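These notes open a run of structures that come right after.
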Structure 1
Amino acid sequence: MTESKKIDAKKVVDHWIKSSEDDFHTMKILFDAKSYHWALFLGHISTEKLLKAAFTKKFEKHAPFTHNLYRLAEYLEVTVSDEYSDWLDVITTFNLNARYDDHKKEFYRLCNKDYALLWMDRINELRKWIKEML
């Protein structure tokens, strides 16, 4: 990671939080529309943005450019339980699986209502944990 110029950390953090909340709301709308794979994609994005907000708050610089949730948690230098580590790894796959055709078909079949509910609950729990850092 290269050093960033001095930033208005509060402004950046507020942006990440607001954008994360918007995406989390959209995740729920997509779930209600039975678009489960896109709901989980937005769940990933909303979690990523909160991790980036926590990074920016802690280090007062821009967060690293990555979509890997576990890696972002590592950059935060926080203790992550094994369970949360596993969840972050799985949720990271939602980013690729929902977007790219070679992954999308298999992921689409996996994403039924029960699967989406399970992971949305986990995303919600992770978001609460991250918000404790904010």
Structure 2
Amino acid sequence: MPQTYVNPPTLTKPTGYSHVAIVPAGRQVHISGQVAFDAAGQVVGRGDLSAQAEQVYANLDAALKAAGCTWANVFKLVTYVVNLTPEMAPRIRAVRARYLGNLDMPASTMVGVTSLVHADLLLEVEVIARLD
């Protein structure tokens, strides 16, 4: 049985996420936070949030495939953004929407942070997916 999503009418209408993800028992895949490093460990898109989002989501896509999952299996996203402002969220959501397409939106959290592990990184995203 796949996961289901609920957006209670007593909560605000979500923008690109679901308030509740209900996941049946089964195995889970926890993907470590992915950043804008290419396969050689070089930062992609220094100073460009959209370019970094492209690399981060490409990295997540590769990790999901390596685990035997697709984006349809994802039920939770956590996004960390350096010096987050409201104007930054739509740029990240635009990239995310290309990967999630017409799928039900997973539960999601976006958090502003002061820095990440490398001074040139602007974004980190971790994912939890259902394998079974």
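Here are the numbers for the structure shown:
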{"item": "Comparison of 1, 2 by FRET efficiency 1/(1 + (r/R0)^6) of positions 46 and 70 (r between Cβ atoms, R0 = 30 Å, to 0.05) - largest value held by", "result": "1"}
{"item": "Structure from which -7500 was derived, helix-only ellipticity at 222 nm (-39500 (n - 2.57) for each DSSP H run of 4 or more, over all residues; to 500), options 1, 2", "result": "2"}
{"item": "Ranking 1, 2 by relative contact order in percent (Cα under 8 Å, 6 or more apart), the structure that comes out highest", "result": "2"}
{"item": "Which entry (1, 2) yields the derived value 2.9 for distance in nm of label points 7 Å out along Cα→Cβ at positions 38 and 62", "result": "1"}
{"item": "Distance in nm of label points 7 Å out along Cα→Cβ at positions 6 and 30 from the coordinates reads 3.9; which among 1, 2", "result": "1"}
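Taken together, the values in this text are just the output of simple stated rules run on the coordinates, not laboratory data. Because the structure is a prediction, the values reported are computed rather than measured. Cβ atoms are built from the backbone, for glycine too; each structure is taken alone.
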